[in-house]
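Several structures are given next for inspection.
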Structure P
Amino acid sequence: MAGRGTASEAPVVPKGHGYEFRAISDPSGLYDLVEPFGADENNPSGICEPGRKTGSLVSSFVIEYYSLTKIPVVGVSASKGGSSINAWQPGGSYLKDAIDRLDSASHYLIRHDYQIRKKFMVWCQGETDGDQEMPPDEYQIKLRKMLDAMLTKGPEMCFLIRIGNQRDLPGQYSGIIQAQTDFCKNYKKAVLVSTKFAEMSARNLMKDSFHYRQEAYNLVGSEAGRNTALYILHQFYKAV
């Protein structure tokens, strides 16, 4: 998710709780995580949308995640607003760029003696496929192909944030919403961590037919961060 919110209305990540590795604009260090997350991470031969990232759910996700796990997060931006799952298929420039960014972050952290406890990805995408009326079965097949390729490159799990509704055509995305729900029931390495975007139209937290106010991002990020942390604590660290 690229994030079309308002950065000044996002919560401030406490010092030491989260960092951004800027794989494109400055891969020489870690930055304190601030909004708009990923704003400068534009690769002309891959993921690129200058000036479009204005405020996301990443900060609220990290705050909630850290509050439960006490593990800092290094975030790597690899998002393109309005992109179809077709654009994320193996062999395409977006997925290659995302993998390259992850590799760059991993190599940096290892070289500088950081302990990488876990590698995960967070995925929120699908409105464009709903607009284009992609059949749910086709969406699931293409999502699986993308994740099969991505998860061989380091991430252990995909935490999926389900899309919400189109404000003015409430049923437009129902097929993709159901596809994402079903996918997480059947794909062992995908976990559904938030369904809260579906509430935002009724709560008047959409600023147009497609995009959300920052308050909506904050609420969804908190839910997703909390559920991700709980999953990790109970599934990955229960033997520790």
Structure Q
Amino acid sequence: MLGVHPIGSATDYQIDEFPSYLTDKIDGLENIGNSEQPNLERLLLLKPDLILGLNRPHGSVYPLLSKIAPTALYDWKSDETWQDQFNFVADVLGKQEAAQKAWDRYYQRIEELKLALGDRYQNKTISFVYYYYGRLGSETKNSFIGSILNDVGLQRPPSQDVVVPYGSIDFSEEALEKADGDFLFVTTFTDNDEKNLQQLLQKPLWKQLKAVRQNRVYFVDNFTWVGWNLFAADAAIDDLFKYLVSR
């Protein structure tokens, strides 16, 4: 997005693959293991000029990383946003001008989506629910997808229209009605989560949800809707065009 092609990257610590929205952008990109324990030997062989990471968990191996190449670690706190993280990377790379162009393009797409939606969703709520490694939960107002929905002007159910540390909440199946909305987007992250979801779909509480009764449930890609980057934002906006504009 900033005009710099990385030579290596770690993947999610439980999913040993890159997100689908990066499929056409990862040619020549070396997989250096998972984000919790990157393969330092593989990283050393790549001979990078710069290493980017997160203070947690990479702070513990910072002395080793910094011997391989200059290393900048982002200190992600509970109130940090994906916009903050992107701007940190832009500052480290000296790509502030490219970053501004990227943000301009994002907000242009937001305006195009708002124009396409018109006032059809003025009094409708958009819910996002997931199974995440065995936990049933949702992203709140200060999450990645929450900020996109907020930028578009789409409303959330009361339980999700809140600001909480790290932008996510958990809830039990018995409290599922709290996450109901006029439109419901759903995703899972593992095969076991998929099994849990399939079981949930057969339960009376699920079938009582407003979005389910009105056939307004949409299954979306997991890492797109929690992507924390502008490529994922682009893909999520595509989903909103697909399910809310073109339906």
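Kindly point out which one of P, Q the value 17 was derived from, the read-out being relative contact order in percent (Cα under 8 Å, 6 or more apart).
Clearly, the read-out refers to Q.
Once FRET efficiency 1/(1 + (r/R0)^6) of positions 113 and 145 (r between Cβ atoms, R0 = 30 Å, to 0.05) is calculated for every structure in P, Q, which label goes with the largest value?
Q
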With Cα Rg over 2.2 N^0.38 Å, for residues 17-80 alone derived as 1.12, matching label from P, Q: P
For FRET efficiency 1/(1 + (r/R0)^6) of positions 1 and 177 (r between Cβ atoms, R0 = 30 Å, to 0.05) computed as 1.00, the structure of P, Q it came from: P
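Looking at structures P, Q, which one was Rg/Rh (Cα atoms, Kirkwood Rh) calculated from, given that it came out as 0.93? Please report the intermediate quantities before stating the final value.
On the way: P: 0.93; Q: 0.99.
The correct label is P.
All of the numbers you see were taken from the coordinates with simple rules; none came from a lab. Note that the coordinates shown come from a computational prediction; the quantities given were computed from them, not determined experimentally. Cβ atoms are built from the backbone, for glycine too; each structure is taken alone.
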